[in-house]
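A.B. asks: What follows is a set of structures to go through.
Just so it is clear, none of the values below were taken in a lab; they were calculated from the coordinates. Only a predicted model underlies this, so the values are computations on that prediction, with no experimental measurement involved. Cβ atoms are built from the backbone, for glycine too; each structure is taken alone.
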Structure P
Amino acid sequence: GFFEIPKPLSTLGIGVDAMPDEVKNSMILTGNDLGMLGNVEKLPSTEDVEAFIKNISERYPNIKEATHREKHKLAQNYLSYGDVDSAWKILLS
């Protein structure tokens, strides 16, 4: 399917080239997923990632031990709902 890109961005997104290699070369995330992820102005801070993981650990008690594959699938689920920020926080955890 297609996704809607919120416009106008005041600055360009980070793009695919600036993504961590394990995200850019994911066997799970699609081109559309990467496009959504690349459209953010900046990546979430380490503090934001840690706070998010702590917050969702009740729902996902094994999130800290999750494999890259599991994290990518969970991030893809967040992306399917348009929640790019949460997807990034999962991917960077």
Structure Q
Amino acid sequence: TITSVERVEGTKKLYRILVDLGELGIKQTISGLVGYYTPEELKGKKVVFLANLKPAKIAGIISEGMLLAAVSGNTVSLLSIDKDVPNGAKIS
């Protein structure tokens, strides 16, 4: 579940997003979703988070994973969970 969304200063398209992954803890990702989602639309959303990536620096900030989305033309749609499952549930 997304718990926090902030604009990354000095960038046009990036959010710093915190995601609650249950037993894995809170993970941070830097995502280019500005213009596709408002912070209010993202907060509380149960999303699919790829957590087994090597951390990478984006705009000088460590990103610990990736939100998964479907992209078609100018449309970006985050993959989300539509049932009440625990944070950190594995995708199979």
Structure R
Amino acid sequence: MVVRLRFARHGRRNLPYYHIVAANAKTARNSKPLETIGTYNPIPDGNGIKHVNLNIERVKYWLTVGAQPSDSVASLLSKADIIPPAPKPWLK
């Protein structure tokens, strides 16, 4: 079973709110996850801050047992200094 760390969308139309979940790679986006490990609110508050809550211990656990983060979750985890940033492709 391939496990991925990915976003599950919640909220309502035009006001998304994401749960960061560990889920089987072949299941639907909002199906029942193995574990919810954090939340992400992409809508900035009054101060222009986007809120992220992560259970860092559980994120590191899932990464050590072989879970693969999606591209968007990997970007978020690299900004939080949990994983190294992805290498940028060379432009010719």
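A.B. asks: Starting from the value 2.0: which structure in P, Q, R was distance in nm of label points 7 Å out along Cα→Cβ at positions 28 and 84 calculated from?
C.D. replies: So the calculation was done on P.
A.B. asks: Given a computed value of -5500 for helix-only ellipticity at 222 nm (-39500 (n - 2.57) for each DSSP H run of 4 or more, over all residues; to 500), which structure among P, Q, R does it belong to?
C.D. replies: Derived from R, not from the others.
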